[in-house]
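Right after this note come the structures.
Please treat every number below as a calculation from the coordinates, not as lab data. The structure presented is a predicted model; accordingly, all values stated were derived computationally and were not measured. Cβ atoms are built from the backbone, for glycine too; each structure is taken alone.
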Structure 1
Amino acid sequence: MTNSKTIHKRIAVASKKIPADTVIKHAKILNVFTSELMEGDIAIVDGFIAGIGSYEGKETVHAKGKFVVPGFIDGHVHIESTMLTPREFSKISLQHGVTTVITDPHEIANVAGAEGIQFLLDDAKGVPMDIFINLPSSVPATAFENNGATLDAEALRPFLSNPNVLGLAEVMDFSSVANGDERMIDKIAMVQANGGVIDGHAAGLEREDLNVYMAAGIRTDHESISSKEAKDRLDLGMHLMVREGTVAKDLDALLPVITTQNSRRCLFVTDDILIDDLIEQGSIDHIVRLAIEKGLDPAIAIQMATLNAAECFGLRHMGAVAPGYQADFLLLDDLHSVSIHQVYKKGKCVVDNGDIIEALYPPAHTMQDRIASLPAFHTKKLNLNSFELPVASDLCNIIEIIPNSIVTKHVKERVQVKDGLFAASTETDQLKMAVIERHKGTGNVGVGIVKGFQLQKGAIATSVAHDSHNIVVVGVSDQEMRRAVEEIIRTNGGLVVVEGEDVLASLPLPVGGLMSDSKYENVYKESLKINEATSQLGARESFNLFLTLSFLTLPVIPELKLTDQGLFQFSSFSLIDIEA
């Protein structure tokens, strides 16, 4: 914490009256303010940079031939989507040069309410990474599904005093904003009065509708999927979040819009990324690398990943290698390849040659008591009739997935009908999908038809089902679908692949049905087994089946989705019949 004593000390180091704690010598420093390279010693004291020039310190790091850039900042990520706790998530992220994240805990909040938010804050304590939170704005996301909690302004207010809480997370209920719903406006007004930032979620919104968000004080959006949408947001003064995650990959579409004139209003985010992609490809470093490969100036790409993100969220002490800024920086072997040699957080080396320095972490806490404080699964017993889908006509509304996108198509096709019931067909790739309510024991089972998975046998199920996180399953037969759901309930949440009565692979997620209580190395190994098992079912390998499935329940994204209450159409924002 900065106080008069720490300021006096920084001044003393800056003026060379006392030695620095650490001095980085002989490196080339990327100045993200001017996009120029400069040389000089970096003097660090108490985790902050005191000066750049000629300095001596108690410890000297010789970085000749290396480039120094600020630590990367992920402007919008859901940690729960990695299936890791914040502690384990930070270990992988730091290895990829991400020293700060702004996370939206609405996944765990939809399951466990305020207790879920507190769980994330507690688990993040003491880790050598800044994990900031934007409070979830839409819990529940809509009235067309059942979730585990409701968070109004008063439920969120106590968190505003936490220094790690920055503002309000993605406001996805546009109609509530446009119609002046008091519950939503109360949250927005409360956060604005506290000086917080408000994130948007403008999926599918036209330029005129963006005026509503801007008028309400909502200043960011990560849902642009076309150059036109990106230009509209920049034109009206929004910060453009360029997203590249596991499913939603928008860099190619948005990159042509970014120019030297508007790039300072742009930043990178991952939003939702699975553990295998996080380990194998990376995080913000991966997006920076891709952007450079596609022609973006390295200085602009790194500026977007650092200073721009910091300024967007009012983190005035972060995002640059400059005096008075927190000493979060990377030593790179090369600017173009973004090859990371070392990672420093608050002046301490936390990653050296790709290896996380575990000694900097506080002792691991026992997880079992904390898991027990989160809600358990409450489902009614299932039978084969639970998945029956009566249809009066063979012309039906079908959800068609778009690989590597969270947006879906609304198609109308003839389907196979037997005894008045829809029958799945691998020949036409028309499979049955179901969403089983798991929070309140309502017994709700929403059943629909999905196209695009190309499963030839078996079923896959998960309790990661945005944003209400009921159980979602897709399969070739009702028997296999029921077997998969039963396994999810048995493990108190997770991912499962089933063929016949056999469980081919299972990844338990006992922390709210969203996160594992294991180390990231173990979760990674189990996730690879899950991927191998899905390929045995004849599934497509060009996209991640489980993450795609988890977004087929999110009604605030176009166009057709399925909730525990039934088939939902985004354009009409209402439930519709299966029959077309």
Structure 2
Amino acid sequence: MTQPRLEDYALLADRRTGPLVSREGSVDWLCLPRFADEAVFAALLGDHGNGHWSVRPVDGTVVDRSYVPETFILRTRWRTPTGEAVCTDFMAEHDDRTDLVRMVECTGGHVDIELDLVMRFDYGSSVPWVHRLAGDAGERLVAVSGPNGLVLDGPLPHSVDRHHAGRYPLRAGERECWTLTWFPSYRPVPARLDPDAELALTATRWQDWSRAIALEGCRPEVRRSLLVLRALTDRDTGGIAAAPTTSLPEDLGGVRNWDYRYCWLRDSALTIQAMATHGAAHHEWRDWLLRAIAGDDRHLRIMYGLAGEHLGPEQELEHLPGYAGSRPVRIGNGAAAQYQADVVGEVMMALDRLRRVGIPEDHFSWSLQRHLLRYAAAHVDRPDQGIWEIRGEPQSFTHSRVMMWAAFDRGVRAVEDFGLHGPVEHWRALRDRLRAEVEEHGYRADLGTFTQHYATTEVDAALLVLPQCGFVAWDDPRMLRTVARIEAELRDSCGLVRRYRTRTGVDGLPGDEGSFLICSFWLVNQYAHTGRLAEADALFETLVSYAGDLGLLSEEYDETAGRLAGNYPQAFSHLGLVQAADGILRARGGPGGCDEL
């Protein structure tokens, strides 16, 4: 099996999980019932024998595909030697079940539709028990694997060597429809859905949300990015998944493969700030945070499960060969146990942003922030693994130290600007101490630039965040010289920005990686704020051109292979897009946007 390029996959969404559908009509990735649960379709990390669901016209060629505007309802137009067809794929939202609906209508001539269904729970390793269930409206195909149940409604395929296949002729105006429903296997098989009613309801839910957000003067890519961030937000808990996938490689064929189906405090905080900028702020994530760290604020973690639970150990799945032969395939994430000093800063900045857009504090949320600052104060001298989660030795990363400065700065501002109560003199003293320390040890006067950490002369793309959090002005000469070094040392041939030079060994890992998309969007924002608008526009256009026909971005871009890399679609990249577009808009005097994320 030749695996499709990441940009050729479409995301479907019910705000609990996120299946990926290839351009050729195959659902190659689906975790049920939630993002971080086991996959029943894992062909993305293996082959079709590890689970997939293909629905497509025989001998068909894709003419085009698109989302119904402001939704995740996918429409794909096909042409065959004998006719044309439109496939419509979407997910319905229900509390006690998960429904993936696939419709095919012949729009001209005649076509044959082929269906191939391979159900394999436990990431492609578990073959379920499958049987047919008689009902008033016809037979249903039921599969059971431990606590997981699936039921297929529609014209049922035949069982062929432990998978299910069928062929269905259609003439102009005729259609077929299938619904695959997950349910707890220890409960009764759920009732059939009305696909047409669910299609209309799904469109209305997405469009109502999209049309309520503030997008005056914004590019269409901003709306799609905000929709992606919405799709990755669990509708029950408010937790935000960094991506719906695991182990999509940062280095094709390499070992830099991580599980991103969890809730990073950093990513979530930055997402909330992007949402708040466009009138989509709410208290759901703040409430999630309260629950996640309740009773554990002295041992803050940098990531949690989508319900706020602690993660288990990182594991490797030996039976999967990995995307493009990139092994190991991992579930769980060992970085959950790391100390990353910047996290409290991003969280405090997000909560400050919520205050400033009118989300009121309550006694729980302000108490939480005081506990976070107490945690930061207790660890103020501790080296960390940094924003990039290095697996090498901890360092005093300049970005981390600046974000600690930002944490105490937002605490001071909360007291001074909003009349909240806290040990403001203590916070102010720590803030001032951190500024003096960074200016002495994180800045090299002989080079005229900030550095990645205190013990190196290298630069890091995370230094582009320093003006975003208010530590320096955008046009501070030290910042401009730092930007010039980043341009000279970290840009690839496409003009995109790498996080750092991996050859220094700072991250403790073999191999290389692609250019990091959010870092490139940070550079766009820097350009926009310092009068380099033509360069900002040009780099922004380059970046959005990699999003493919559906506007979805992964974590990185591989300039050598000319394709996206890393987990997909990635919240970090999409919030970076929103920030960069806002920066360009503000630089031109437009409405909305924000200077800090």
Structure 3
Amino acid sequence: MNTTTPDIQLQLQTLPGLPGVYQYFDKDQKLLYVGKAKNLKKRVSSYFNKTHDNARLNVLVRKIVTIKHIVVQTETDALLLENNLIKNLQPRYNIMLRDDKTYPWICIKNERFPRVFYTRNLIKDGSEYFGPYTSGKTMHVLLDLIKELYPLRNCTYDLSLQNIANNKYKVCLEYHIGNCLGACEGKETEEAYLHKIRSIRHLLKGNFKENLKDFKQLMLQYASEMKFEEAQDIKEKIQILENYQAKSTIVNPKINNVDVFSIVADETMAYVNFLQIAHGAVIRSHTLELKKRLNETNEELLPIAITEIRERFKLITKEVIVPFEIDLGEKITITVPKLGDKKQLLELSERNARYYRLDQLKQIKIVDPDRHTNRLMAQMKADLRLSKEPRHIECFDNSNIQGTNPVAACVVFKNGKPSKKEYRHFNIKTVEGPNDFASMEEVVFRRYRRMIDEAEPLPDLIIIDGGKGQLGAALKSLDVLGLRGKIAIIGIAKRLEELFYPGDSIPLYLDKKSETLKVIQHLRNEAHRFGITFHRNQRSKNAISSGLTTIPGIGPKTMEKLMIEFKSIKRIAETPEAEIIQLIGKAKAEKVIAFFKNG
């Protein structure tokens, strides 16, 4: 088995389990290899967990010092991106792909009465290209379906107005069998023909809804003509198309010589991702880290990062795609896309910036837990609008299932982690019946009355599992104790994860993926689990107490012995006398049996 360095092991631990492309670099940061993966974590880890039969592969693995990755949406995108990077970067250990003829495209030719056909050559003559298609089957299904739906010419004639007017061409067999409507003889107008081309363009972009009505009409027509095989054939082709993402988010030949920049930031760091686009393909990806000094905004940091990256990579592109308006000088065009292919490229860049940040945070958590804790506390302070970091948090939850045995739980987190030795549970003493508000008021008062009396340090933050009503009940106790305003307190409503603050009727909503919300959810779940466990124990004890302990001569040890053996009072009552005698002796058994017989 190959031995890996601690640094490689750390990089492997933080890889995402998502589709994407990975890149291996040596100690001099020279690119060794580019590969694709359905699951980056599994695929990359497989290189390091065994000795390979191929000697060249073993040499490659020994040279790897740095692993970088680019996350994409689908396996098809990973395949296309891998292809582009290999052709442009030509890593030492990859098979060379020296031309652009790897995958086919569908072309709408730039001519009067445009032809639609597949090609492997992209010619810059104003024609439109759709693809590339990694599945030849899907591409041919598309072309066949277009042929079924929209009769087009496939000849190479120059159908100029003058040539048609001079009757230079005659209709061919394709016209007579219905595959063409005879534009060469003026039997079809240019306007009608271009209408079909617009529909085909929608179809090639994956917008099948625009053409669904045409599909259905064609199937109904075949069915009405008793051509059931043809109708079924069209249906099957539609199903294939609906299950295929016809347009890649990675490649669009119209987007040429463009740089894409995005930024993701937290309280202390910013991460700027850069994608270089040439001829519609991603040919380079890099993420730059920036350490904040003066709480700079994203709008301030992004231009600085772009200038640094453009200088580092000697970029001379005239257009940059960014998430918001910035000023880079008059010579550079700034594009802030809202829809379309450029917007998808921006989203791809943002996704990679987020995953890069997560990787770095995971690595910090492993190698420097104190730094991770300090960052998390600073983040929680900012997210929750607190005056100080919530190093000590306590969360309360009530449990009174079916209105019996009302109890409450208090769990304690220190530095974002459970401190289970400090968990506390409470039997509700002053409240009769199920009353969550009054129960919360009681336990909060008891908890902090005791902490004040015993001079224990109070928490930085109190979390109440419940909405505004529960929060209001807890505040009553803090008022009585004189702690209102001295301890931050919030309520969390279960259904929508709404955070309520005292005196504010509008809840706060945190990002569902934020670390702050995850810590709060962990607190809430721990309080619920701890409270439920205690509640069940209390119910069991009360069931035992209300049953066996009322029998004279049956003490706690005998009671425990019976419950361990028979699990419930009902089963004890139904157990044959001989079995009970064998377990606890005749004298005690007679008392238990008499008790159940007398009801």
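Some notes on this structure:
- Here distance in nm of label points 7 Å out along Cα→Cβ at positions 307 and 563 was derived from just one of the structures 1, 2, 3, and that gives 4.4; the source is 1.
- When distance in nm of label points 7 Å out along Cα→Cβ at positions 395 and 419 is calculated for each of structures 1, 2, 3, structure 2 gives the greatest result.
- Top of 1, 2, 3 by mean count of other Cβ atoms within 10 Å over residues 75-82, largest first: 1
- FRET efficiency 1/(1 + (r/R0)^6) of positions 11 and 171 (r between Cβ atoms, R0 = 35 Å, to 0.05) - highest-scoring structure of 1, 2, 3: 2
- Computing helix-only ellipticity at 222 nm (-39500 (n - 2.57) for each DSSP H run of 4 or more, over all residues; to 500) across structures 1, 2, 3 gives -14500 for structure 3.
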